[in-house]
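Bear in mind that the values in this text are calculations on the coordinates, not laboratory data. Everything quoted here is computed from the prediction, not taken from an experiment. Cβ atoms are built from the backbone, for glycine too; each structure is taken alone.
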Structure 1
Amino acid sequence: MRFSKTFVKTLRSAPKDETARGAQYLCRAGFVHKELAGVYDYLPLGLKTLDNIKRIIRDELDKIGCQEVLLSTLQNPEPWQKTDRWDIKKMDIWFRTQLAAGGELGLAPTHEEPVVELMKSYIGSYKDLPVAAYQIQTKFRNELRAKSGIMRGREFIMKDLYSFAATEEQHDEFYHKAEVAYKKIFDRLGIGDDTYQTFASGGVFSKYSHEFQTVVGVGEDTIYYNKDRSVVLNEEVLNDEVLAEMGVKREELESTKAAEVGNIFTLKTKYSEPLDLQFTDKDGTRKTVLMGCYGIGVSRLMGVIAEKLCDDKGLIWPAEVAPYQYYLVGIGDKGTKFANDLYHGNEDNTLFDDRDMRPGEKFADSELIGLPYRVVVSDRGLENNEIEVTKRSSGETRKYRAEEFSLKHIDF
């Protein structure tokens, strides 16, 4: 992308009510545009970043045999009424809309009910199981308070995965595969070292669920952990019974703020029973399908990464997440011409700052936007047969011989 050709401008200041540093940088660097509290537009840089996060998620889920679908956002009340989740008094995050012809629909906050209704057409026998289907889709939740930019929104992008099994053994096998896949996803996103699989409440259908919590100062949750991080608990399950079961003492635990970036639940028959999702077993008997659900907040992840991986100058995107790999700057007539030649053939992975601006302004924007490498081609450098490359994450600068230089050969 040529910077001179995009409508996006970097900003000196963020919206006044944007308090989280990562959220401020996303607005200032032109990744997102704030419509209103909890509602954001994704601009070209932000959309490419979001797509990279989706690509990583898809890659790891496809490896464990999941299949992607896309379900409707508009929701028929009937299945939700059967599970007692349509009542606004019992599930107060609904957005509702009226049909012109009469009647009411909802905007989906999650998709357990509709995915069960879908699977009733495709699961009939034990031979059809196990199966796992996921989607990456916009969700709507009427949150009382939206905060921390895209980390908690009223409209957000979520990956929701649902597993269907004939036996506990089938379910447990897939559940473990999902745990491993999640860890790989967070590693590739650059936050794996500070993201912990955390024991949390399983609600009415299981004793525990597992959350994936990333340590970050603006997080809404408090987690407790022992010295070697082998036990990590959400504050909501911190009691004597759980501590005894986990084999730890309260005084052995430290606490920190964290943001939930994923969760996995054993649902058992919580939704399949009231919606009558059954299969015929080997012996001819009819049995209820066992379920699990596995969520990842895709847009929330982008917000967490921005909040966690930044400094006082701007964002610091991991290589697999960054919208482009190289921020290319030309200085002077010869430097700009050389940079333009480098750009050709590397358009997909390069943001070329070809604006008529002072070098210092371009350098400041490169640090704000946070691509992995800044490549500077200047008249003075070319006189010495040198091109300067700076790694954003470390600040390390190396010089390469101009006559041999290729963006693809940057190796630090």
Structure 2
Amino acid sequence: MSRYSVILAFVLLLVSCNKISIKKTIDAKSVDFQASYNEDFDNVLYPSMLLALANYRGNDMDTLFSVSVVAPQNNALMRIVADSTALNYVSITQETLPKKGVRYTFAPVIKWKFQNMYSMRHQGIIDLTFTCYINDEEVGVKNIRLNYRPTNECLMSLIGRDGRYHDYRWLFAAYVNEDHPKIDGILSEILNQGLVSIFDGSRNEKKVENQMRAIWYYALSRGLSYSSITCTSNGSKKTNSQYIRFFDDVYRNRQANCIDACVFFSSIMRKVGLMPIIFVEPCHAYLGYYTDKSKKKIALLETTITGWVNLPELDEHYNEETHLLEDKYYERIAKYLSDKQKVSYEAGKMTLDEIKKAVANNLFDRASDYQKENYKNNKDLFTDTSQQMYRMLIIDEMRNLISPIPAVEETE
């Protein structure tokens, strides 16, 4: 036998052995492997929700994915492999199927690439492929194509399979980030303003108010303005979502809508031991906070009022010799000064710093009163668990469920 004949015979032997080793013993049709994505979410995946619930270990949340098989024999070993995508690593779910002929359904474990999600500011598409093996024999492959949203986009509500409204605005709490690295520097700036000498997490009502006034003055001095950007490119007919600026977005761009500003203030407050509450209504959100240890006294703050003035623009229009502002700039802030302060100002007895602090303090008083009547009228709704349109998000308590999203910080 020639050399080439020997090689050919060896190859044919390998092929023959291989055919024998991969012989199918399980009928794939009888297993009827199925994989699906929760139809309530309308084929849309929200990385913000995955990040928010990353550390939650309860079993009462909506299952996103499900797989099911019919056991082809008693005690069959099932293994589901989810292929890697831009959002997840290869993920394996393995279970024993006790009884032949019974359909078993599982929520497969998906190992998400959370680090990739932190900086995901654009939408995209992933194809998630699930392969099912029974006793190490492949019996089915299913592909699920999903649209994923930017991490800034927060799911607010959806209409479920039951036709009912389901509220998800509790996910707002994930955007409160008390661990943001910029906050330490901000606190130094606030202390340098001279309104408070220390942040001590006090539960003394007056001390809490003074600390809140200091944070408020910082926001106004930063030039935080109101800017609404609620629209998104999400084309889903079942789900409703809202774009929310991260802490660093608000800090850098000095712009915020009602929920952005609540998130910004709450992040700083949490850092210093204050206890923020975000009150969410059908078309608005405003800030609240406990002022006592017993958590019986709540103060309110309409954060959008920071946009009523722009304190930084006064810097270039103040005369250091006369202690007066140009007329049109004085007109902008005069309505936020008391009669006594106006007299002092017109006599040239107020420095620019004193003017700014007076305006900020008077605006703080207005912001504190702004929602009082509304809160009084809706107070019972915030604690009524039978309705979903009004939410009282106590951030401290929600940390057992919701983790802060550690958004990637961008330099200025």
Structure 3
Amino acid sequence: MENKSITEPNYRKRVLISAYSCQPGRASEPGTGWNWAKQAARFNEVWVLTRADKTLTRADQVLTRDKNREVIEAEMLRHPDGALHFSYVDLPWAASWQRSGKGVYFYYYLWQIAAYKRAKELHKEIGFDVIHHLTFGNVWLPTFLWKLPVPFIWGPLGGYESPPRSFWKLFAFKWKLFETLRYLIKIWSRYLDPITRLAGKKASYIIGRTSLTSSLMSHDFPNKVITMMETGIDISELENSIGKQEISKKHNDIIILMVGRLIHVKGFSLGIEAFQKMAAINRRAKLHIIGSGPEAKSLQCLASSTGAAEKVIFHGLLPHREVLTHFKRADIFLYPSLKDAGAWVIFEAMIAGLPVVCFDYAGPGEIITESSGIKIPAKNPTQAIKEFAAALIRLAEDKELRQSLGQGARERLGDFTWEKKGDFINELYTKAISS
């Protein structure tokens, strides 16, 4: 393919995006696939490889199914985009593996082989300028698109974010085994898996979700790794759902809010123990926990054993509208997660004007700044509980500080808009083609 036309002012690059998970109106991987593709289509002609079959999602052990193609086509009818095209790849004979949840990764591996075959066909027909693998964005899940003779972008990738080993003592035995298995998979992927090694070697650029993943991949693949968090926001949409006006809080309590799946890596036990220390000093404090998961019973027992049971309210899994109401009523958002690359709930807390208390680690540590929250070093459980408690006490006693950090949180959101990610990826495509 001749590159001379690429330098012409009105040239629109022909881009192929692989997005196994891609669906409008969703967060996490489906939202990443959809929104990055939409942003790429602002500047380019984009073809997206994705699935038409039913998509399996997990929301706190509840399995729901949506027909992927129907949702995409309905959105395209509402908001037509002539620069965005979809090509659907499915494996009907293996669909039960994907739908069951247990075989989803094996299905994904086979799907990538089928997607590569489709990509070859499309490339012969269209002649792509650049190929971009978006989702799943994990360093140990394969893609074969690097085999095509076209500049290849890989990411945003996560997978090297792990709970610090000093916190593993908090986990039940089965979760220690789980984290050990994840660690071994990462070692295999990084040093032994030929597909991962070749993908990194062939990539023009690799996008890391966090500095943790980027630093390791930069060591393995120098001079081609750039950091960009995969999660983005539409500020107007968030403001419409939560409300940008100041909320009159009709209560005398200091309400601390935690939201998320009740699983071992989310650090809810640390939050409860920190709250117990804080509540012993501030009698107005109450902790509201929204979410469900395998750790629910043990966390309720922990709250009872700390003597703070009457001040810790477990709401379980709530509809999103009700969750947003809790954001409005809260004073502080506590997010002691030990692993996340990015977290949508943090953005919702920020647009609600809440100061965020989190670890200075992985995604949350990169989202929150000194002007938008308080970050705690992730050294060990004892230190973390003590410093989380101190941060909560400080915020509870200083209304002006809460308001200042809440305003800073809203201002910080401007760095995470989808439009900025669109500008970033278009520049990266141009660099990849020109290099």
Item checked: Which of 1, 2, 3 yields 51 [percent of Cα pairs over 29 Å apart, for residues 236-403 alone, calculated] -> 1
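Can you say which of 1, 2, 3 returns 1.17 when Rg/Rh (Cα atoms, Kirkwood Rh) is computed?
On the way: 1: 1.04; 2: 1.17; 3: 0.98.
The correct label is 2.
As an exercise: mean count of other Cβ atoms within 10 Å over residues 348-355, calculated from one structure in 1, 2, 3, equals 25.4. Which structure is it?
Working: 1: 19.5; 2: 15.1; 3: 25.4.
Derived from 3, not from the others.
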